[in-house]
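Some structures to go through are shown next.
Every read-out reported here was derived from the displayed coordinates using simple, explicitly stated rules and does not represent laboratory data. The structure displayed is predicted, hence computed values, not measured ones. Cβ atoms are built from the backbone, for glycine too; each structure is taken alone.
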Structure 1
Amino acid sequence: MKISWTPPKPRDGLAGTWDKFIGPGATDAEQWLQLLGALGLTAVLTLINITQRAELKWSTLQWVVFLLFAFDLSGGIITNATATAKRWYHRAGQQFIHHFGFVAVHGIHLAAVAWLFRGGDWLYFGVYFGYLLVGTAVILRTPLYLKRPMTLLLYSGILLLNSGVILPSPGLGWLIPFFFLKLLVAHLLPEAPFQPEQP
């Protein structure tokens with residue numbers, strides 16, 4: 001194994017768009033893990049909710065949003081944790097504003113949950129979005145050698161909030177843990193991007 005912080009140049013066209021999303025130079029194993037992992041977790045979450053279908057009484061729109069978020073967050077956890085994504089999103093030139101912007105745009109997830117699944121519960125949105133933004137700023141400003149423990153401390157706080165303070169919506173108990181695992185833990189933590197040796 002080797003460590004390489006310099007990503008290859010993204011390809012042209014549609015393939016280049018994909019490269020800029022998951023990181024250029026992803027191995028076949030990384031890509032299959034991302035796809036199959038996201039599909040597998042989405043399938044499990046769906047099966048769990050199907051057993052509660054009578055209790056949930058979701059509309060078609062709610063089911064569609066659930067499926068989109070389940071796939072996005074499941075895949076995002078895996079993708080952002082790959083060495084290729086670490087190398088791409090933490091490459092030279094990436095600054096506070098790039099990481100903060102990437103995380104902040106995900107507030108749309110929280111707004112959709114507050115609106116569609118919680119009847120306009122904007123306290124839910126405000127608490128979790130505020131935690132997301134403050135937590136992101138703290139992690140980005142924390143010295144490198146303390147980033148991992150600081151991130152895990154902040155993530156532990158989210159688990160406590162989700163389990164005992166702002167209880168999750170029925171059928172979405174997984175969403176806040178997955179959401180913050182994708183963004184705070186998988187995305188923000190810079191880690192050595194180990195790459196397989198070329199044959």
Structure 2
Amino acid sequence: MPAVRIDHLVTSGTFSLDGGTWDVDNNVWIIGDDTEAIVIDAAHDAQAIARALGHRALRAIVCTHAHDDHVGAAPELADLTGAPIMLHPDDDALWKQTHPDRTPDDSLTHGQQLTVADTELTVLHTPGHTPGAVCLHLPALGAVFTGDTLFQGGPGATGRSFSDFPTIIGSIRDQLLTLPPETVVHTGHGASTTIDAEAPHLQEWIDRGH
């Protein structure tokens with residue numbers, strides 16, 4: 001069995017876009033071993049994430065997308081740890097709304113392999129919730145980290161700027177429903193689920209999306 005493990009914490013704050021602001025709880029996922037880790041979505045509270053990391057070296061801060069609730073703490077966490085911030089370039093415009101004076105350090109691309117604790121994660125570009133949304137597939141642990149692309153019960157929201165419903169449905173159909181059915185789906189908000197559990201419900205969404 002791989003030494004890599006998944007740690008999880010929930011941070012709280014706000015999400016603002018299109019003139020509205022909402023209170024939100026975000027999932028922060030930490031993948032690694034006792035020596036090193038990566039963080040998926042540095043949300044709200046850099047100090048809490050740093051405490052959860054402990055003495056582990058942070059290799060990267062991976063952003064599933066650039067909504068402010070998912071990237072708000074990324075620069076501070078980068079400054080605390082020296083880790084690079086990674087974002088798909090199609091979300092640069094959204095990123096600049098939150099951090100106009102700081103740019104991400106590295107770009108994410110579809111099919112890219114990220115390695116931590118001798119274990120690979122594959123970047124899946126899954127636009128729709130935002131243009132640069134990505135998911136991270138971790139085959140060694142049978143998991144995928146979907147940000148706000150797929151939740152328990154359906155796809156992420158597409159009613160605000162930079163989002164598109166047919167696009168997210170295509171991403172879920174082509175990139176996520178093709179994963180092994182037992183794959184555990186770790187989401188950006190709320191409870192985890194599995195590809196198998198979501199597949200029956202998603203067919204209705206697919207039919208609506210095209």
Matching 51, 24, 13 (Cα extents along the principal axes in Å, for residues 47-118 alone, computed) against labels 1, 2 points to structure 1
Looking at mean count of other Cβ atoms within 10 Å over residues 87-94, point out which structure of 1, 2 has the largest value. 2
Winner on mean count of other Cβ atoms within 10 Å over residues 63-70 once structures 1, 2 are ranked, highest first: 2
Read-out Cα Rg over 2.2 N^0.38 Å, computed value 1.08, structure in 1, 2: 1
The value 0.75 for FRET efficiency 1/(1 + (r/R0)^6) of positions 7 and 143 (r between Cβ atoms, R0 = 30 Å, to 0.05), derived from one of 1, 2, belongs to structure 1
Comparing structures 1, 2 by distance in nm of label points 7 Å out along Cα→Cβ at positions 79 and 95, which one has the largest value? 1
For the read-out helix-only ellipticity at 222 nm (-39500 (n - 2.57) for each DSSP H run of 4 or more, over all residues; to 500), a value of -21000 was computed from one structure; give its label from 1, 2. 1
For distance in nm of label points 7 Å out along Cα→Cβ at positions 39 and 127, which structure out of 1, 2 has the highest calculated value? 1
For which of 1, 2 does relative contact order in percent (Cα under 8 Å, 6 or more apart), calculated from the coordinates, equal 32? 1
Identify the structure, out of 1, 2, from whose coordinates distance in nm of label points 7 Å out along Cα→Cβ at positions 15 and 159 was calculated to give 4.1. 1
